[in-house]
Structure P
Amino acid sequence: MALLDEAATALARRAMELMVRTGDESIEKRVGDEIGASSPTLQENYLTAMRILKAERRGLLLLDKYDKGEDIPVAQISAQPQDDGGH
């Protein structure tokens with residue numbers, strides 16, 4: 001449903017912007033909890049959008065390091081998820 005995806009993405013983008021600007025990682029969970037009280041469906045889509053945006057940010061930061069010619073160690077693959085979305 002387009003409306004669901006649009007709303008979840010808009011919330012996630014706004015939350016991500018505030019998290020980056022303020023350094024307050026609790027924003028993600030607080031927004032998720034708040035919207036989940038009214039719409040678990042929107043909450044799940046928001047959390048998915050947040051995971052996507054966080055992964056995108058990690059990728060972009062890595063690419064920035066490559067652009068700057070920084071020495072980048074080979075990442076170690078972990079069997080544990082890097083972000084469980086608060087679950």
Structure Q
Amino acid sequence: MTLTIELSPEREAALKAQAQALGLTVEQWLLRLAERSGPSPVEQQTADPRPVWEIILDNMKNVPPEDLADLPKDGASQIDHYVYGQPKRDQ
């Protein structure tokens with residue numbers, strides 16, 4: 001594979017200097033950097049095999065009861081009011 005990157009002369013010189021300080025060519029240094037970086041955060045995530053309601057319950061178990069009591073009882077039906085500040089809809 002060939003990869004071409006457009007760099008300013010200053011940036012190119014800086015990269016060459018960094019690679020030479022390690023006794024490497026720019027290509028060798030960039031390959032080492034790529035290998036060391038590992039998988040992306042998205043690739044590192046593993047799917048939780050539990051159903052979504054179990055995950056939600058697990059996340060909610062540390063919420064203090066007084067905070068739960070302060071939640072609106074009509075939060076689902078009036079979501080636009082609580083999230084976006086729109087007037088409440090008639091029920």
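Assign the value 13.7, calculated as mean projected area of the Cα convex hull in nm², to the correct structure from P, Q.
The read-out was computed on structure Q.
Have a look at P, Q and say which one yields -14500 for helix-only ellipticity at 222 nm (-39500 (n - 2.57) for each DSSP H run of 4 or more, over all residues; to 500), as calculated.
Going label by label, the one that fits is Q.
If mean count of other Cβ atoms within 10 Å over residues 26-33 is calculated from each of P, Q, which structure is the one that comes out at 13.0?
This figure was derived from Q.
If mean count of other Cβ atoms within 10 Å over residues 2-9 computes to 13.4, which of P, Q did it come from?
Structure P accounts for this read-out.
Read the figures in this text as sums done on the coordinates, not as results from a lab. This is a predicted model, so every value here is computed, not measured. Cβ atoms are built from the backbone, for glycine too; each structure is taken alone.
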